[in-house]
1. Who wins on distance in nm of label points 7 Å out along Cα→Cβ at positions 49 and 89 among 1, 2, i.e. which is largest?
2. Looking at structures 1, 2, which one was mean count of other Cβ atoms within 10 Å over residues 81-88 calculated from, given that it came out as 14.0?
3. With relative contact order in percent (Cα under 8 Å, 6 or more apart) derived from the coordinates and found to be 17, which of 1, 2 does the value describe?
4. Say we calculate distance in nm of label points 7 Å out along Cα→Cβ at positions 25 and 113 for every structure; which of 1, 2 gives the highest result?
Structure 1
Amino acid sequence: MKKIIGISGNQLLQVTTAFEGNSVSYTPHNFVSGVQAAGASPLILPVGSEEDAERYVSLIDGLILTGGHDVNPMHYGEAPHSKLQAIFPQRDLFDLALLKAAIKKGIPVLGICRGMQIVNVYYGGSLYQDLDSQYEQTLIQHVQRSSFHIPIHMVSVEKDSYIAEITGESLMVNSFHHQALKEVGKGLRVVANSPDGIIEAVEDMGSNVVAIQWHPETMIPHDAVSQAFFNDLVARAEG
């Protein structure tokens, strides 16, 4: 029987005419196709209560925490910076509850972009709320102007890390984030960095948690390593 991989959903907070004024829950289809290509069944998890999160996790064999809004800085003890962008407080609580329940159940987790930031905050870490104004060493584009599927900068990976088994010691990635990890949560190991020192990947293999800052789902049709992250998650779910 195929394993079930939960994909954290998002919600359009502003009503648009495209859906005749209806509120919309969604996840980018590339997450769905990546899970399907890896041989598992995707299950989109719409934003709900913390109790909903626990029920969802009881149904799944692995979890993907996806991208989206900025994480509310109240979760790491900071006031909002002037460059903080839109937040979604209910989703913050929901994603944190998903992660807590997944770790408790012992199922594998893959955090992507905001998903990695949620992982870090859950472990007690903090974030740069805006790289351009808070990180003086920025040397490369972290919000690229090129299409999503085009890799734009190099990432160096620790050779003895779990992620290196997927990526090798370096790879090219895309980049769509104005926030990043600052103080690293206790129990997480930093295993990849960009050329200007931004943390690009962390892991806690004791809890079966892998998290990356870039977006492999948008590069899947063009890059085998990107699909390999989904293959690996399913393999970990299969035990």
Structure 2
Amino acid sequence: MRSLYDPCVYYKKLTDGSLIYLLLYVDDMLLAGKNLTKLNEIKEQLKNEFEMKDLGSAKRILGMEITRQRSRRELFLSQKQYTKKVLAKFNMANANEVSTSMGQQFKLSAKESSKESTERQAMSNVPYSNATGSLMYLMVCTRPDLAYNSSLFSRYMGNPGRNHWETTKWVFRYLVGTLNRGLLYAAPNEPKILLKGYVDADFAGDCDKRRSLINLFFLNFGRQLN
């Protein structure tokens, strides 16, 4: 049965009440479930219908690395290798690292977009949109700490200026020093679902329209959801 909440997720409820999940994206697939006998049966059914290869326990998918500590019942998602490729692609692999994802000196606005034809010509050779897309992929997978930056940079993809690009390179320097960060999921101490949410806002932080910026942060079992 296809999930109502995510079109890439399918699930099957077994007679013992447990579930088997199938995650599908183009030709990449993950299977998960407690009942290994039934899970292997589904694998065989899929092999009979489609040409597929069983790669065993999942260690990597869609640029994400999966690390398990079974004794501690922990699962860690990261994108260290993908991040290294991104840094190398934009010639930032050897840049000096910084400790924050956004420097106080950066106040981006549409006023800093390219105005003169010479500047626009120069910026047309700068891979600003490509860099922003790379950061957004990191953000949606394992690096929610890049959410503000990705949202901010995407506003100026149509006509970025030099300062927009300098700010993007600052984030790359932040990534140099945070390659090992990711999302850690662990078995809860309490079986009860505990959902917590936090919210904060600034005052007129949008330099273009003087809107206040709001941020939402949710945890389930003490682990980050968004």
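None of the figures in this text is laboratory data; all of them are computed from the coordinates on show. Just so you know, these numbers come straight off a predicted model, no measurement behind them. Cβ atoms are built from the backbone, for glycine too; each structure is taken alone.
1. Values: 1: 1.7; 2: 3.3.
Once distance in nm of label points 7 Å out along Cα→Cβ at positions 49 and 89 is tallied for 1, 2, the winner is 2.
2. Working: 1: 14.0; 2: 17.1.
Going through each structure in turn, the value belongs to 1.
3. Numbers: 1: 21; 2: 17.
Derived from 2, not from the others.
4. Numbers: 1: 2.1; 2: 3.1.
When distance in nm of label points 7 Å out along Cα→Cβ at positions 25 and 113 is calculated for 1, 2, structure 2 comes out on top.
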